[in-house]
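These are the structures, in structure tokens.
Rule-based calculations on the coordinates, nothing more; no lab input. All of these numbers come straight from a predicted model, not from anything done at the bench. Cβ atoms are built from the backbone, for glycine too; each structure is taken alone.
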Structure 1
Amino acid sequence: MLSSAPALTIGLADYTDPRDGADVVALLDAYARDPMGGGEPLAENVKARLAGDLAANPHAFSLIARLDGEAVGLANCFMGYSTFAAAPLVNIHDLAVLPDARGGGIGKALLAAIEAEALKRGACKITLEVLSGNPARHLYAREGYGDYQLDPATGHALFWQKRLT
């Protein structure tokens, strides 16, 4: 008897669908609890608002990776705009794979699905931020992501933040 590998599917989340909405929240909460996501669960008010807020944002889209129907990976993305190219861009805001599902190519498949969606939307590039200690940076580099720079003499871009709350 042959055993078949679990079937991997990746699809756009429908934030108004109860299953998709719950999967987006659960996967993001799992990511938030991971050291690379900060190590803390999402606040209850964030969990309650997340799917609705994403549904109301016309620039948001999420992809859910499922193995045999079970949600195991998530990419939350936002459309932006490149003024230098006068074209849309896609920013990967969150990319997460559940710990038990890592190492099986799900992250790579999510990146490929993001690229396909970005091309459908006419994007000129995809951006993401990654912590320097995140092992996923090796996957990103293998898939063609790297430091942003205009001229090596001016250095590479840094991602900074200022918290307002």
Structure 2
Amino acid sequence: MTENGTSSECNKKGTLTFCSWNVNGINEPVKRGKVIAHLKSLHADVVFLQETHLKNDAHCKIRAKWIGQVFHSKFPSKARGAAVIIRKNVPFLHKSTIADKEGRFVIVIGEIQSLPITLLNIYGPNKDEPDFFKKTFDLIPDISTTNLIMGSDFNLVLDTYLDR
């Protein structure tokens, strides 16, 4: 799990905090509750969750008073899944979402205080599939007109000797 920044007081200074976490499934209500409670304690403004294992429209289970918006890739079985959660106090204006039908990524396009932003969350395949990454990155809107922020579990290593 990665966390950046400190409490939501950062928002008063105009900064956002981000968190990216492979949760290895949050179908079970007790685990889902613990994950959501821990995320709240981190005071993250934008959260990227990978391997949610939520079926189709089950992303509605990711709810809490502090959560404002949830975007999730849909998959027909309890596997894969990528979600982007945005805290209620973040002034995010949603424009569009591109969600992978295989549950591998979700791209959320919008604005925060008139600043164009693209949020990309990837749960990569467990085997080497360079075409997956090329096709996914090709879906990102014109990068010169937006700020790209990405959370991910790429499920791959750069150096097989060092990264094992």
*asked:* If you rank structures 1, 2 by Cα Rg over 2.2 N^0.38 Å, which sits at the top with the largest value?
replied: 1
*The value -4500 for helix-only ellipticity at 222 nm (-39500 (n - 2.57) for each DSSP H run of 4 or more, over all residues; to 500) was derived from one model only; which of 1, 2 is it?*
2
*Which of 1, 2 leads on distance in nm of label points 7 Å out along Cα→Cβ at positions 96 and 128, largest value*: 2
